[in-house]
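So, here's a batch of structures to check.
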Structure 1
Amino acid sequence: MTVYLRALRLVNFRNYADATALLSPGLNIIVGDNAQGKTNLLEAISFTVTGSTPRTPRENEVVRWGEDFARTEARISLDGSTDERAVAIGYAPGQKKRITVDGAPGPSLTNYAAGGAGARVVTFFPDDIRVVKGAPADRREFLDTLLSSLRPAYARAVVEYAKAVGQRNQLLRRIRDGFSSERTLATWDRKVVDFGKVVLEGREAAMEPLEEYFRDSLRVLYGSEKAAIRYSYTTTLGDYSEALREAHATDIDRGTTSIGPHRDDFEVLLGGVNLTMFGSQGQQRLATLALKFAARDYVRGMVGEDPILLFDDVMSELDESRREYLAGYFLESTQAVISTTNLEYFGSDILQRTRIIRISGGSILETATNGVRK
């Protein structure tokens, strides 16, 4: 099934008062000067399709300054022809989001994020280099976001696991301070293990295909050096319960849970070298792109359709040969929406097959498709 976004309306979203963008399958380029709203438009697409923003945990920031709500609406083509789904997200700080699908109340946010809009997205923002360069929590977030977009049960397990670990940590500190008995840990051990196993099973099943896709993508982007991703476990599925029990003394002393998927990590390797510790900025950026492309391929393999690609300022730090490769990659995708300040990064043959959306000051000035203004 071919799925792509046909139209997006933004009301009080970031620097947009009220604007509508029309999009096409294949490559869409958002062009404009810095700080005009290109990134905000990409964020709005992700917000509409997933129900949340990938840019900040403080979602009140998406509401236009001086307003008390934000709303986005989209029409999504489900088969590449006339079959459409209309979705909308209404958000006011301090209130529950209002999700509608074809005019009716939508599913829970967890279910909506896992394809409830009829589409999925893979995003790349410049700060995403932290997936390779940053802390283990950044790499865990990458995995959990990807897997949650495919399985609501996984998303719920991630949330409930975090709650269970938090409750267990509180109990550990009470035991350490003499207010509770170690015997009371058994209940929270079971809850942590039950939810943690769902997370571990999901990640374990994903790592092999993700590594294969990552290896292929980085080979094209970087060269022939062997690439790999290697998951680092604090415990295996089979040993989880026993490992948690054996860590009681240490956990009580520290007041925190030392075993489980919330402490796991994965290494990003190129030629056997850990890019987090020893990679250059350029290598880390290319590896991040390869992980995003691997995520696209993984989603395709799991659900049989491509996610919408949302890539912000992806061309500016690449050389000409890699720009040409990415332009072709995006052009042949079911749908890619990318931002740039400079159309000269793209050849004329690419631009003739691309929808171009010009942005200035939170307004959509014009749209050109195949070189013809609309």
Structure 2
Amino acid sequence: MAIGLIVIYAIGPMRANVLNSTYGTDYDANYFFIGQLRSVGLSLIAFFAAFKWIPYKYIKKWAKPIMIAALALSGLLWILALAGSSLARCELGECRWFNFGIVSFQPAEFLKLALVIYLADFLARKKEEGSIGKMKEFWLPLLVVCGLSLFLVVIAQGDLGTGVALIAIIFGMLLMSGLPMRQYLIMVALVLVVAVGAVATSSHRMERVNAWLATLSGSESSDSTYHVENAMLAIGVGGFFGVGIGNSVQATGYLPESINDSVFAIMGETFGFVGLFLIIAVFAALLFRMLKVAEHTEENEDRLLIIGVFSWTLAQVVVNIMAMTSLVPVTGITLPLLSYGGTSMVFIAFAIGLVLQLSCYTSREVITNEDTSSGRGLRRSRYSSSRSRS
């Protein structure tokens, strides 16, 4: 978040100038930095609330109501958008935010967190009941909840990027749930077929795929290839050590969404290969630490929640970076904790806070009485926190 603040501070005035010149707005030079600073403050509050102030045992009791609330908010936004209400904020023809004047809220981000909490509770209960893989007890409720979530995000809001994150959450948690591998692979195949169909039947999505293929083949530049070409140009210009803070050219209006989806490319221009390597290394350390916590977590539900947050974070990091380097078609997905935007940062900070809370209850195998002659000893489990489990 600190790195993101530095980048937004450097390119925020350029972004404000571009919008003021193009759309006749009146953004102050520090508008985006102040907005990002506010988002970081709220995210830190959310993080510590999840880590220290709200025990997870209370959150999981409300798993179903939280999921219902998230679906209801996403559905309400869709209805308001269809009705043309000013409460639904739309950009580029897609309505993804509630508009409350100076504050906006994206329910899809809440839906990600709600789905992680709900699936952790649902999958753990079904495994305990021995009903994982059964049609009526397992697949029917799962498909209803997951299908409705994807419909409200991908179809109603036209947000394929968030849809990718939701799918990653679902399949990451299913993989760790004890679901028979045959059923898991069938579900993967079905989702791939549906995804290909969704892309093939959408002119906008097919345009992005064609632009990606044109970029890979080295075809002549066009409007459709403009975004990814400028993203790669930004990274290329950055070289090994970057052009330095405040010296970005692409942020002056050449690269679309420079403070949101394209912030990775701007960081490549600013900090160079070394900077991008360090940023990726920080993400890798965070993700590997999540896996480490999951490995030593005894409760199945806790482990599933950690895997859900891991899958969510991994999907957004990998897809964003691959899109900016033309390894996949450009998809509207933010880089966690770095891109400009409050709702995304607040909810993923809350989710990481939950993982850190659960890490206080991991167990270790430790040798208490080592017998050096035989190499064997008595072993016992030890919790990394002195607090009792619930």
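Numbers at a glance
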| quantity | calculated |
| --- | --- |
| Distance in nm of label points 7 Å out along Cα→Cβ at positions 167 and 231 derived as 2.6 - corresponding label from 1, 2 | 1 |
| Among 1, 2, structure where distance in nm of label points 7 Å out along Cα→Cβ at positions 183 and 351 as derived comes to 7.7 | 1 |
| Entry that produces -13000 once helix-only ellipticity at 222 nm (-39500 (n - 2.57) for each DSSP H run of 4 or more, over all residues; to 500) is calculated, selected from 1, 2 | 1 |
| Origin of the derived value 1.10 (Rg/Rh (Cα atoms, Kirkwood Rh), for residues 87-190 alone; candidates 1, 2) | 1 |
| Identity of the structure behind -0.49, -1.17 (criterion: log10 I(q)/I(0) by the Debye sum over Cα atoms at q = 0.12, 0.26 Å⁻¹, for residues 207-286 alone, calculated), options 1, 2 | 1 |
| Origin of the derived value 0.20 (FRET efficiency 1/(1 + (r/R0)^6) of positions 127 and 239 (r between Cβ atoms, R0 = 41 Å, to 0.05); candidates 1, 2) | 2 |
| Origin of the value 2.4, where distance in nm of label points 7 Å out along Cα→Cβ at positions 119 and 263 was derived from one of 1, 2 | 2 |
| FRET efficiency 1/(1 + (r/R0)^6) of positions 39 and 135 (r between Cβ atoms, R0 = 25 Å, to 0.05) derived as 0.05 - corresponding label from 1, 2 | 2 |
| FRET efficiency 1/(1 + (r/R0)^6) of positions 71 and 159 (r between Cβ atoms, R0 = 25 Å, to 0.05) derived as 0.45 - corresponding label from 1, 2 | 1 |
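No lab work stands behind these numbers, since they all come straight from the coordinates. Owing to the predicted nature of the structure, the values given are computational and were not obtained by experimental measurement. Cβ atoms are built from the backbone, for glycine too; each structure is taken alone.
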